[in-house]
Structure P
Amino acid sequence: MDAQRQFSTWEQRSIALAGVFQAAVLVDRLATTGYLGKDEFRTCVDSLLEQNPQSTIDTYGSLSNLETGLTALVESLGGLRGDAAQQALRYSLGILHLQGKLLSRRDMLAVIGSRLAQANQQATHFNSTHDNVIANLADLYTDTISTFRFRIHVRGEPTYLQQQRIANQVRTLLFAGIRSAMLWHQLGGRRWHIIVYRKRLLACADRLLRDSKPLF
C-alpha cells in the first residue's frame, strides 16, 4: 500500500532522514545495551543492499519498518532533551557529514558499489543479516569510510563494543545510515534544512509516524 502512495518531496526527504535516524538509534542502543531488534536491523541492512529502488519508500519496504527512525526524528526535531534523543541527533549529524565527504570521492563510490553488489549476492545465499554478510559489510566500511580523517566516535559499554560481532553490526549500521544520507541528498536534502526547515520536516515526520502505525 505504501508503495502505491504518492509522497510529497518533503515527505520523501523525511523518509530518507528517518532512515538516517533509525541507523543512529540502533547504533546507540547496540553500543549501550548490546540489544538489537531483528526487524529494525534488517530494514537498515536491506536499505544498504537495495541499490535500485523503484521509489523512496521501496528502499525501506514500508513506513512501519521506519517507525523507530520516524519516532527519533520527531523527538529530535521536537526538541526532546533526553540522552537517547541527543545521541541519535549526534550520530545522525556525523553520518550526514561523512556522506558529504563520500560524495566527493567517485573512486571510493565505485569500490563501494562493486562490493555492495557482491554482498547482495552473498545475502541471497544466506540472508541479509547473516553474520557473514554483516562481517563483509563491516569490512567494506573499514576499507572505505573509516579511512576518512573524520570518524564517528561511538559511545557505549566496552563490554559490548569489544565484541567483534557487535562491532561489525555497528559499522554496518553506520554504513546504512550513510546510504540513507545519500538518498536524502539525492532528494535535495541538505544538513542546513534540519535547522531552517525544522518545522516542515517535523510536520512531515509526525504525519508519516502516525501513518506508520496500524489502525487496529
Structure Q
Amino acid sequence: MIFTVAIDGPAAAGKGTISREVAARFGFAHLDTGLIYRATGRRVLAGEAPLAAAQALLPEDLRADGLRTPAVAQAASRVAAIPEVRAALVDFQRRFARRKGGAVLDGRDIGTVICPEAEVKLFVTASDAVRAERRWLEERAAGHDTPLEDVLAELRARDARDAARATAPMVAAPDALVLDTSAMTVPEAVAAAVAQIEQRLPAE
C-alpha cells in the first residue's frame, strides 16, 4: 500500500509529536523533513556552501548531534529559503513519501510542494505564545538558558521568513485539515489526526 500523510506547520506547533505518534499507530515510516534542512544548516555552519552541503548530505547526517540547537535551527531556515537547496532535497523526500507501507512526512511544504497528491494533509498550528513556551521548555530541558522573549522573537522571525520565501512558502494546502493545538493535549491532537487518517484509509 502506498499512502502518504503530509503534516505541515510552524515550529513548536506539535507536528513532530503528532507525526511520530501517527506513524507508530499505523505502522508507517516517518520522516522529519526539518532534519534534512537542519543537517544541511549544520554543515553550512561548519564551513560548507549551502548547495554543496545539500548535495553531499548523507543519511548519517540526520543522526548527528546538535541538530536541535537554536543556531542550527536558524541556519536551517536560512538554507531552506534558497531555491537550489530545496530542489536538491526534493527528490529524496518524494521517494520516501511514496514508499510501500505508508509514510508520514512533517515539514513546511509537504502538502503543497513535496506531496500535493498525499492522501491526507494536515496543517498543525498554535498561537505564538503557546509555541514559544513549548520551545522555551524544550530548550531549557536541553540545557539552553534562552529568555522566553528571545525564543518568541526567534519563532516569529522564522515564521516570517518561512512564509515569505519565494520558493515553497509555508502555507496550508487548500485541502488540508487545519489543526490548532493551542488548547489541546497531545492525546487530543493525535486523536484528531488519527480520525482524519482513518477516514481516508482504503478498505482492507
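Where a number appears in this text, it was derived from the coordinates with a stated rule and is not lab data. What you are looking at is a predicted structure, and each value in this text was computed from that prediction instead of being measured. Cβ atoms are built from the backbone, for glycine too; each structure is taken alone.
A value of 14, 38, 38, 9 was derived for P(r) over Cα pairs in 10 Å bins from 0, in percent, for residues 26-113 alone; which structure in P, Q was it taken from? Corresponding structure: P.
Match the computed value 19.9 of mean count of other Cβ atoms within 10 Å over residues 18-25 to one of the structures P, Q, and report its label. Answer for the origin of the read-out: Q.
Upon calculation of semi-axes √(5λ) of the Cα gyration tensor in Å, for residues 106-161 alone from the atomic coordinates, which of the structures P, Q produces 22, 19, 6? Of the structures listed, the value fits P. In this comparison of P, Q, the computed figure 34 for relative contact order in percent (Cα under 8 Å, 6 or more apart) is attributed to Q. Structures P, Q were shown, and helix-only ellipticity at 222 nm (-39500 (n - 2.57) for each DSSP H run of 4 or more, over all residues; to 500) at -16000 was computed from Q.
Here mean count of other Cβ atoms within 10 Å over residues 122-129 was calculated and came to 20.4; which of the structures P, Q was it taken from? The structure behind it is Q.
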